[in-house]
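Since every read-out is calculated from the coordinates, none of them should be taken as a lab result. Source: prediction; values computed, not measured.
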Structure I
Amino acid sequence: MGSLLPETARARRMRLLYLLILLLVNAVTFSQTDADYYSARFLKYEDYTYDSNIKTVILERNGEPLSDPVLTLKSEETLLLQFDLLDNEIEDYSYRIIHCDPDWKSSELSENEFIDGFNTDQISDYKHSLNTLEDYWHYQLIFPNAQMKPIISGNYLMVVFPTNDPDSIIITRRFLVVESKIQISGNAHRATVIEYRNTHQEIDFKINTTGIALSNPYGDLKVTILQNFNFSTSLTNIQPLFASNEELDYNLEQGNIMEAGSEYRILDLRTNKFLTQSIERIERDSIHGKMTTVLKPDLRLGTQRYSTNEDINGKFLIKIYEGRDAHLEGDYIHVKFRLKAIEDDSNLSYFIDGKFTDYQPSKKYRLEYNEVSGFYEKTLYIKQGYYNYRYITFDSKSQYSVIETEGSHYETRNVYDILVYWKANGTRYFQLIGDQKIQAGAFDSSIQKKH
């Protein structure tokens, strides 16, 4: 039986002190857990830039500007990774690669099962900027190389980090390694379902499977569709409508349609000497000399009819008019985006979207309403070049759309990738056995390309 004697003052003080210490410990533990959970350095299996001092990340086929990061297995093709560190002090960076499944989760394989060479390698090619207001170091890496190369097909994630601190990730980038084992044929056209005919595009295709031993087409194969190589809006795990011994038919009408969107808006920052088409004015800081480019207010295009525009499908190109090497001589500029507001849009969040934002609706790209100007506004720090961008919305249910801000038209020119993954009997990973590009809209079919 416990004591029923009254608690002494000293005992009360000791008990209160113990409770206070316990609360403090729990608070510290919670803060650490919370910080770890929301840490920007938590590995994301997507295109993401984790460090605010890292800018202008590009991963494309070496020698092919604006190309997608796709390699053919056992070929001589290479990728070129480029990025800038906005700092006077140089940093040593290294990288590694992770083999992933079709859903972009780490596969079960150990590194020696998908890598020939070292597990990590250093990025040794870097140069300082030349005659720029913003000091930066420009890094580049050609991959695969003698130190590291992938030996199987599939999805891969490249992870870049400080050499002395592998846990402090600065960049992750997706790339694909393809081995062609099947034939894919198809086309992208106006959606069949009446409800979506004016706003969506339908991607119909067939897969000839004579090149593989396929026992279960509904489980051994996984199919993904990308629009303009944007994984954020991909269609995944698409099932065939019909399956025969040698052919799978994906003429679905539902489940293979996507918002067609509109042609991207254009931002031309190749010069700071004069105003280009979308720029209203350039403001200069008389003390530091740095510039802010204020764009003309962007109108909402949701109710506008389709109009052609020679865009580059959301990508960007680092280029300058004054200078020889844009990657070293291009300067960084504050760019102020402005989007016209409407009366009843309080349930929507607005983001700037494009390859230069990693297609990520993160806080750093979210527009805020300015009651004085009546616009949604955001200022970004961007390197000189030629950019595509658009505005996207997310509603309270995290539903993504461009219809409100850009409109969506079946005539829009888009490029679709049909990715086919296969898990062969007795293996522990999905091979990427086909990547077929299909053009939609007013394209010349002669530029269609297959891997």
Structure II
Amino acid sequence: MVSTGNPFIPKVELSEIQKAYTRLAKYFRPSPLHFNDGLSQEYGCGVYLKREDLQRVRSYKIRGAFNKMKSCDPDDLKRGVVCASAGNHAQGVAMACQILEVPGSIFMPATTPSQKIKKVKYFGGDLVTIKIVGDTFDESFQEATAYAESRDLTFVHPFNDMKVIEGQATTGIEILQQIDKPIDILFIPIGGGGLAAGLGSYIKQMSPDTRIIGVEPTGAPAMHAAFKAGEVVELQKMDPFVDGAAVKQVGELNFQICKEVVDEIALVDEGQICQTILQLYNEEAIVVEPAGALTLAVLEQYREEIKGKKIVCLVSGGNNDITRTPEIKERALLYQGLKHYFIIRFPQRAGALRDFVNKVLGPKDDITHFEYTKKHNRESGPALVGIVLKNPEDYQGLLTRMKAEEVQFKEINRDEMLFGLLV
């Protein structure tokens, strides 16, 4: 267990978690815990999925948002609440506003998928005002907190608040009620750290032998960086693709709790996450957003360690925008080594492309992207070409044939600057 020796060690009390559970029980049903045959056979263990994607707002975020608002002074609540969110917390606050008849101002970054924005409007109705501000959660968060302070309104933090943490912890009560044997390993997704702090605290107090592993995307490893540094740090660079778990900085309260209850942090590549999203849809008919797939995408890293064990993976969200599917497919293919981009200089003569197809491409290779503008004053012209392979090992054969045919080319998958500019 990781500890930095900091004397400030807040504790999530079991009695407060139970109170939160009682508050929620009147309005929300427990999400199911499903045994998954396919994944259990694949990894040689017992895999149980805590399906928070089946909540009324398709994520666990309603728990913390509702518990926080229900715990507020009624007079403060009447004036209204403010929150910042990339989607799921916003939906939780919006639904809580509707149930409790409270006005809310919800700040969301411009990168938020349109599906989540529409859902916030649906859940909040006329009681909620949406403000699109900034390009990241952190920029939106700064605007939201300033807005709340200037108007003396209650700010419902998405993770760095004890009442929010206690609300998220109620998932632990349900898990232990729904499973009949001790849990060997629990995988928890981490964004700001609210769920990991709450759920981790409950499980460690009720099932201390359970190993707790937090999972973050490689492009937004805020808690991993905090564990490594021994203090909360701000990421200088972040990939916002896994929008439900992409924050530059975890909460101070969340870090202090997580360092005591989370045994380790694992990072999973965004491409692996995309591959898992497609696999879950094709094989299990489960629709998850990128953050929702984190705990399942990481299983491959733990293949040997989880054999014969009983594990629980919390599936945190199902708010995936179908318009993101092409990008998800693209990232999955790139991660698997099945799609490669090249800049190829073709001779400007009739039949040059035909020769490339006939002599260079393998029988199962496919050109899926081609951009070329013919320039008559030059002997050759560059084209951006995307090629999908049937198997990753076919790549070396493709390169060998291009060299044998004296094709002028440049690989750009590994050139971050060129890849970002052209693809």
Structure III
Amino acid sequence: MKHIARIASSMTHKGALLPVALVTVLAACDFDVVNPGRVQEEFLFEVEAQQAIVKGIGRATSEAQNWVGYTGAAITREVHPSGSTGSFGITVEWQNGELDYETVNTHWNLSQRARWWGDDGVAKIMETGASEQSLLAEAYLWAGYAYRLLGENFCVSVIDGESAGARSVYYDRAIARFDQAASLGSGDMAMAAVAGRAAVKAFMGDWAGAVSDASGIPDGFVWEMPYFDTEGDATRNRIQFASQAEPYKAHTQRFTKYEDYGLSDNNADGDPRIPFKITDETGDAAVQCCGQVPWWPQQKYEDAGADIPLSKGTEMRMIEAEAMLVSGEWQGAMDKINALRSAAGVEAATASSAAEAWTALKFERGVVTWLEGRRLGDFFRWNRDNTPGDRHPLEVPSGSQNEGSHLVQQDLCFPIARGEVDTNPNINGPTG
């Protein structure tokens, strides 16, 4: 029941996604121009522009997912740095676990742009009158995912130049947009909206609502964010491109909790959900913590056009398991966890107490959502809620560049970026 949410333009197969300002129009009556360019906003109120608007919202959300997911993976040690610090690399600050407001401008700008384009695009379609209900549903869906990304990863909310607000503003807006997408959409699109909403409700601590939504999503359901193996940075799967032999070798599975667990060249019995390759090569540059690091690249995403799951049935089972833990039903939670492990062909996890069951869930959720941009949000909410159980030692800060995880610290959310601080008169300084 896998569904790949394609948002490619009609120009070429898996062609570049079109941002809102780059629709394929130059005049109100001509929508066949091959070479896109900037247009006056009035043309975006044409019915014929609506498809490009919706694809633009998806494109903006995919770019934000690309940056936030990759950097979050470094902070949570889903990947370990093994090379360059520029371009597709992992900066020294991120290597140490620090999300400083000076280093996250791109993450902030792309994420805020995605949610703004989502809301603005929906407003334009509503004012013009939707040519197809499914287009409006898709616009709401991408906007919902944009707000979910913000809610799971950013410390505070800022909406259109206002002062810093509660992070919950993002959650509430995500729920409202997923509601609309679920109501207006049908089939897999509506199911994706319900699954996205389930994840937000879990993050908010609304476990009854989360389980209600999750229960309707089958195990095999997948809704993915599309990426494209093209020359443009914006459309590539950033995690995959940075793990390629050329030109970067920027990250590795060495020094992560997965190095002795995943399916690799020297671990034929490893978990197939964590595939990576053992090589005798090192990254493309020395790393501050440990010099030349062995390059063991991930294999979950095979090329730069590989799509990243946004919602999955297996994640819904993890939500159900966590809800059971919250209510004290730890044996039932272990049954949920082990059903997934059995389906993956790996041995059952064991627990003899609620705390051990929480530890098993924290490990298993990291397997289910590996490299999907979700781990930082999990760490934040588990810390916020003071949940029992432990994370793997290689996922937590060791306080030293030379020991354990090589994380000196571990910031669990992205702060307001320097650019916002400098340009928004309602922000008085770094907040996060």
If helix-only ellipticity at 222 nm (-39500 (n - 2.57) for each DSSP H run of 4 or more, over all residues; to 500) is calculated for I, II, III, the one returning -12000 is structure II
Which structure, out of I, II, III, was P(r) over Cα pairs in 20 Å bins from 0, in percent calculated from, if the result is 21, 51, 21, 6, 1? I
For 3, 9, 14, 18, 17, 13, 10, 7, 6, 3, 1, 0 (P(r) over Cα pairs in 5 Å bins from 0, in percent, for residues 151-238 alone, calculated) the corresponding structure among I, II, III: I
